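Scrolling down, you'll hit the structures one after another.
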Structure P
Amino acid sequence: MSIETEYLELFSERVAIFPAASMDVYGKFTYSASVSASAHLVSESKLVVKPDGREVMQTGKAILYGQVAVNTQSKIVLADGTSPVIVSVDTPHDENGWHHTVVGLSA
């Protein structure tokens, strides 16, 4: 289930998501073809704890419209051409299911 289409106008930015395809022996990822998504970008600074226990500063978030397959190994490219690091991914659910994806970003 996705968010009602009336809310699509709130997602005025376009971002490109590149899923991680493979990783070489040096830990460098190669990426698959991009998927375009509508997004609402928010600037905020907060300290988040990654699954491995490290604390990192999150400097913003991208709220993606609908169900977008993204994880912390993916690459995101914003409309201005920047590519911040993805530090967290959340898929909020309600009684109707998964309706948007929140991607935490760090500069």
Structure Q
Amino acid sequence: MDNKSENKKGSKTDLNFFFIKLFSISVAIVLIINFLFNTILADRLDRIDKILSFGDKNSRFETRDKIRSELTQSLDKENVIDEQDKILLYKLYLKIRKEFKDLDKSKL
């Protein structure tokens, strides 16, 4: 009879130990998912929400004001474009100009 009572106590403690493990693993998984979501996806979701909120009038005004302030700051600088960017843009301009010269005027 002692064997049966010991088996019941042993199975209860094993079951309790199993549920404690299950609970702690579940909490750990939830914490890991929460951490990954906050570090990886939250910034991207904020950007997507910002893009989708252009239907809101206030959002458009805020974006317009930010663009204006950035343009004002760039105009206050001596050089708006870096030297490397100027070179790239000039090369692109030359290439586009050449392509327009080679354009077949009869297709217009």
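Quick note: the coordinates plus some simple rules give every number you see, no bench work behind them. Note that the coordinates shown come from a computational prediction; the quantities given were computed from them, not determined experimentally. Cβ atoms are built from the backbone, for glycine too; each structure is taken alone.
Work out distance in nm of label points 7 Å out along Cα→Cβ at positions 50 and 98 for each of structures P, Q, then name the structure with the largest result.
Between P, Q, the highest calculated value is found for Q.
Out of P, Q, choose the structure whose coordinates give helix-only ellipticity at 222 nm (-39500 (n - 2.57) for each DSSP H run of 4 or more, over all residues; to 500) equal to 0 when calculated.
Matching structure: P.
If distance in nm of label points 7 Å out along Cα→Cβ at positions 34 and 74 computes to 4.2, which of P, Q did it come from?
Label of the originating structure: Q.
Identify the structure, out of P, Q, from whose coordinates FRET efficiency 1/(1 + (r/R0)^6) of positions 26 and 58 (r between Cβ atoms, R0 = 25 Å, to 0.05) was calculated to give 0.05.
Q
State the single structure among P, Q that was used to calculate Rg and Dmax of the Cα atoms in Å, giving 14.1, 46.
Label of the source structure: P.
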